[in-house]
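Scrolling down, you'll hit the structures one after another.
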Structure I
Amino acid sequence: MSHAPNLSVIVACLNPGARLHAALASVWAQRGTALELIVVDGGSTDGTLAWLESRRAQIATLIAEPDRGVYDAMNKGVAAARGEWLYFLGADDRFADDGAAAAALAHARGTGAGVVAGEAAFADGRIYRFDAAASPLARNFVHHQAALYRRALFGDHGSFDPALAVMADYDFNLRLRQRGVRFAPIPVRLAICGTGGLSDRGAWRGYREEIAVRHRHGPAWRSLGWDALSVVRWVRKKIVRIATHD
């Protein structure tokens, strides 16, 4: 491409199998905007790399090398991106429809915000919407499959912390909020998400990191009540999962 795209779509993956096919098909189906696709593969051994190479002409940048986890891979994608806006799509997720990217960009341009967030729907019926009034300490307040970020934010405020396996996007969002970056809601459903992803598994590590991230960005006394609720949410999710599998 001779001109910079409006949007860079970054997909990080490791042995995603056939799920990746639907994710990338939804990117290639987007209409009404100039976008580039960046795929960062951490060293798949399930045939994914051969499949990606067979579609190389449809991928602006393909990075295939070991990484330190999904956020390290996402940082590599950011470094390669040329778009004004960035979108991080999970390997088992897909755009909600073929006009989702164009609709999100149209709303984003009118907000003047650094981050715009719409809606992500899960295959099991759950829906996540950005709530501008919610306390940012309660939990991650932006679902990254529902959000566009201005690329300049990463140059101005740093990247995702790869030491965090599950909550580096929450850490980044809190960092931006504390530095006065504006988050704006947009009336767009951006993604349909698969269940059981990295932050959806209910593992204790995610809740532990959520607690640790809170304490990075504020005094302990402001976080303690939310910490207790994190533990309650973890216990509740374990109970639900046990009941579901019985």
Structure II
Amino acid sequence: MLKCIAVDDEPLALRQIAGYIGKIPYLELAARFNNALDAQQWLAAEKADLIFVDINMPDLNGVDFVRGLVDRPMVVFTTAYSEYAVDGFKLDAVDYLLKPFSFADFSRAAAKANSLYELRHNQRVQEPESEALPRDREYLSVKADYKVSLVKIADIVYIESEGEYVRLHLADGSAITTLFRLKNMETALPADSFMRVHRSYIVNLRAIRSYIKGRIYLNDTEYVPIGEMYKEAFLSYIKKNFRNL
């Protein structure tokens, strides 16, 4: 059972969402709010598994409300304005419902959230977070798909954050997704060959082929962005380790 809250400043929309939640057996409506400030206060003392939240609200909009949550539940954004979709998905939203939406649309979003919840719960029960081996070892022990894989560190081209998971992109073109936080992966990897270049990316410095205008190219077409707060450290590394011709 997913414990939910609904947040919308439109009474009719709030009533509709509450009604939809009541029709889905694995959802439980714990509270509903007509503004994000009250929801924020409630979440400071209580926990929810899933939030259905409107984006365009007075005082505090839905995106800023979600962005400010420390222990962030799963989120489904609801709004009448499609231009907010990009901001919503940047926050790893489960789904984005454009008003007016049907019960079928709502049910599909709820099913996605339930599937994600079950995946996370089962993986945590059966597989504790992957164990990165000490820096002087050649391999990482990675738990994924109910098995343990030994990944050669030198074969990792780059690592991408996906919320509570990371995706390891390997030299042979394959990828492994595992329950692990990027900051922990950064600590485990050798600092002389891996660098955090963006809040969502770590790259193998030996796999870099070129860089230009805020992008690091790992081959002719594949690249990762360079974040503003990481740009100075990356350029210092390039300047220190490579001779300009």
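Read-outs throughout are calculated quantities, based only on the coordinates presented, and are distinct from any laboratory measurement. Bear in mind the structure is a predicted one, so any value in this text is a computation, not a measurement. Cβ atoms are built from the backbone, for glycine too; each structure is taken alone.
When distance in nm of label points 7 Å out along Cα→Cβ at positions 12 and 220 is computed for each of I, II, which one produces 5.6?
It must be structure II, since only it matches.
Out of I, II, choose the structure whose coordinates give FRET efficiency 1/(1 + (r/R0)^6) of positions 44 and 140 (r between Cβ atoms, R0 = 35 Å, to 0.05) equal to 0.85 when calculated.
It must be structure I, since only it matches.
Going by volume of the Cα convex hull per residue in Å³, which of structures I, II comes out largest?
Checked I, II; max of volume of the Cα convex hull per residue in Å³ sits with II.
When you work out relative contact order in percent (Cα under 8 Å, 6 or more apart) for each of the structures I, II, which one comes out largest?
Largest value of relative contact order in percent (Cα under 8 Å, 6 or more apart): I.
Which one of I, II has helix-only ellipticity at 222 nm (-39500 (n - 2.57) for each DSSP H run of 4 or more, over all residues; to 500), as calculated from the coordinates, equal to -12000?
For helix-only ellipticity at 222 nm (-39500 (n - 2.57) for each DSSP H run of 4 or more, over all residues; to 500), the value -12000 is produced by structure I.
Between I, II, which one scores greatest on distance in nm of label points 7 Å out along Cα→Cβ at positions 4 and 36?
Answer by largest value of distance in nm of label points 7 Å out along Cα→Cβ at positions 4 and 36: II.
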